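As structure tokens, here come the structures.
Read-outs: derived from the displayed coordinates by stated rules, not from any lab. A quick note: this is a predicted structure, and the numbers were derived from the prediction, not measured. Cβ atoms are built from the backbone, for glycine too; each structure is taken alone.
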Structure P
Amino acid sequence: MRNFLFMLFAVILFSNCQKSSSEELHAQNQVLDTNKVIEPLDFHPEINKMVTRILARYHYKKLNLNDSLSSIVFDNYLKSLDFNKSYFLKSDIDEFEKYRFEFDENLYLGKLFHAYRIFNTYKQRMNERIKFALKRIKEGFDFTKDEYYKVDREKEDWLETPEELNELWRKKLKYEALNLKLAGKEWDKIVETLSNRYKNYHRAILQYKSEEVFQLYLNAFTDAIDPHSNYLAPITSENFNIRMKLSLEGIGATLRSFNEYTKVVSIVPGGPAFKADNIHADDLIIGVGQGADSELVDVIGWRIDDVVHLIRGDKGTTVRLAILRAKNGIDSKPDTITIVRDKVKLEEQAAHKKVITINENNIDFKLGVLEIPSFYVDFEARRRGDPDYRSTTRDVRKLIKELKDEKVDGIIVDLRNNGGGALDEAVELTGLFIEDGPVVQVRQSSGKV
């Protein structure tokens, strides 16, 4: 089970600081500056100090903010940026080493300069690597030459010169090109595929915001304490809450990045987009506006999170979309549509059932299978006292009744792909099958069981 206390506490207090207008998002996404230096936001030091004190005082594992912990945070942070030692030079690491035993004091005081300096150096090195990769891919490779490329470099030494990194990346690119060649791709297609791959990766890094760097840094700290405590940035917290309550207010479409476009992957059955029937899978969204008569904001090249942020909205409000129809191609004239937002149920993430028949000794047994992807609960609705709030236990209770009505001989509970969730839901769910007795033991940091 995830420890949600520390994941959510800081984010809730400061989430309002992150509500961006369409104009702000437009400015953030308009120009991708390879030389732009990312800096902490004004409120980050206070969040940093608060999270550090919460963990120091209340975490089950009594921690000491000392040089030993600082060293682990330092290593975690470097690993989160360059786990395969393919970007930083040894000279960079030697320069960073003077920070190794300062992270404990920085965390307590809310000082973020070192963390952001390391990230900005990483961004610079990444720019250099992508520039090299895009040029080197076009030059081709000698596949008759016997060479060795080590995929996992986590335990290797940092390389000392740009020339050594160039040689490492030449082998890396050759390895990736060979995999595509073995898959049957022609050389022109290999060049196109690898070039697009690294351009997309480059764009993703260039679109990093201060909040994401801050989240990386704080999670290097929380992971040094235990692997189940995390800091969630506001957008991450919002997405977490959506997963927990299995609903959101929007249009009901699954989106992903496709080159510089936002592509519709699927339409949620029963959702607003499904009912409107004016947008379909594989269509490309190139503009978003708020309200039936609003001006459209061009979102080509935007981060997928920011496009989703614009499209989501309160139930009953209208969103305008400029879309390129899949059947007409990218060069076609866009259509403009309107959709009224509504509550969307994410049923594919909910508990569901099926009935299977197994033959044993020439006897057919009818078995119900309950697949439970996670232990979810709508925290907000439960807190409000909503009698119809959604939860795993409530859904499974209904499914069990349906299976009993179908007169199954037994029930299998399938948790193979369950990633965890709310602990109290796991306990409540167990109560549907076990009449009484302990299920889980929780020991508080005070020692009380």
Structure Q
Amino acid sequence: MRWRNSLFPAYSTDHMRCTLRYGPRGLTLDLPESWNVTLIKRRPMPGVPDPRGCIQKALASPAGAGDLTREAKGSRTACIMICDVTRPAPNHLILRPLIERLLGAGLRPSAITVLVATGLHRPNNGEELAAVIGDPWVAAHAVIANHFARRDEDHVMLGATTRGVPVSLDRRVVEADVRVAVGLAEPHFMAGWSGGRKLILPGSAHADSIMAFHSARMLEHPRAGTCILAGNPLHDAQMEALLMLGRTLAVSVVINDARELAFASYGSAEESLAAAVRFAEPCVRIAVPEPFPVVLSTGAGFPLDSTYYQSVKGICAGASILEPGGDLFVASSCAEGFGSREFRNAQERLCRMGKDAFRAEARQRERAEIDEWQTVMLMKALDVGTVHLYSGSLRGEELAITGAVPVRDLAEDLRAAMERGKGRRLAVIPEGPYAAPFVRPRGPSMEAAPRGG
């Protein structure tokens, strides 16, 4: 097989084995030697040798902020927002040093809340919550709680953005004297990048805010895409919400493909995330000279590929470099099914109505139906080519409403697509949405890739 790694010059190899992120254990495929395969992976991102020391160093070198202990002096309450179970943030490294500094500033444990910024995702409880927190010390020195977007009484209305998104946020966030968002800086297929302000909107927002934020009008904007910040209407709305909320601090981290800590920054929410994006972007943005007739992507493995809802991110990553009319394969476990009843309902409507009618109906709404937005994003991929889904968990009726062609035997179905494809060219994205490929033609007239801003 002729491999072309998108990071290095083409080279010949006898290897025929391809390992994909799939569920907790991965999935290995043997590919024919005759295929011309481009492997699209993040550039090498070494883990830091002393992760705890890296966090301490970041906290000691704030960007656009002061020392946390000094900033928290005289404060009565603090709220630390963290990602839910869908993102493998290294909270076990971060939460204790943050809380220690807040305690050192005089706050009582009962006045410090660690809020799981679930958005409209389900709450994290029991062993799952313990895994998200990652350190039993935290539970003894702070209050741990989930955000519930549909509890009206838990929220405070702050206003509306210039595009009409209502900014109603969790009262514990709004009323805290000290706010710290802890997030992963990673490519996001709608908002450009995860982390920072995303813990506020949609993470800690009311359901009405989240539905307006995810309207089809917002998502169909040409700048609402992976690794794009400048001119992205979702990012703009998030920054407006941050301005309404007031001073918010953040710890922004980057992890590598082994999920080791590679970078950490601390400071204002804006500057902390910007530093993490500057570090991560050269590693995750991968240019290819032309689209591919066949692409193989993934849902990024556990925990992200536990639901079909989250698997749409891997589908969109593959569609970004798919030739019009091509075949896009996505391997995703979907061990927890669709992820929500509302997303399943949206998929049922899509399959019943068809793309055009579904899209027209979605565009008429100022506020999307809950989880309808993932179906809107899925349609972007369906507009490019045929999506094929390999899942060891979805069955029968569920497979029928994915909008994808079910794959029983990934190797055989991939082989059939390659025989149809021009030149037998295949792009493989083993980590799915954790890499951000894009097409940039060769030559002096090539356009610059969309970049953060």
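Output the label of whichever structure in P, Q has the greatest value of volume of the Cα convex hull per residue in Å³.
P
If distance in nm of label points 7 Å out along Cα→Cβ at positions 264 and 312 is computed to be 3.4, which of P, Q is the source?
Q
Tell me which of P, Q gives -9500 when you compute helix-only ellipticity at 222 nm (-39500 (n - 2.57) for each DSSP H run of 4 or more, over all residues; to 500).
Q
From which structure (P, Q) was relative contact order in percent (Cα under 8 Å, 6 or more apart) calculated, if the value obtained is 19?
The read-out was computed on structure Q.
Here Rg and Dmax of the Cα atoms in Å, for residues 256-407 alone was calculated and came to 17.1, 49; which of the structures P, Q was it taken from?
Clearly, the read-out refers to Q.
Something else: Can you spot which of P, Q the value 21.4 was calculated from, given it is mean count of other Cβ atoms within 10 Å over residues 168-175?
Among P, Q, the structure yielding 21.4 for mean count of other Cβ atoms within 10 Å over residues 168-175 is Q.
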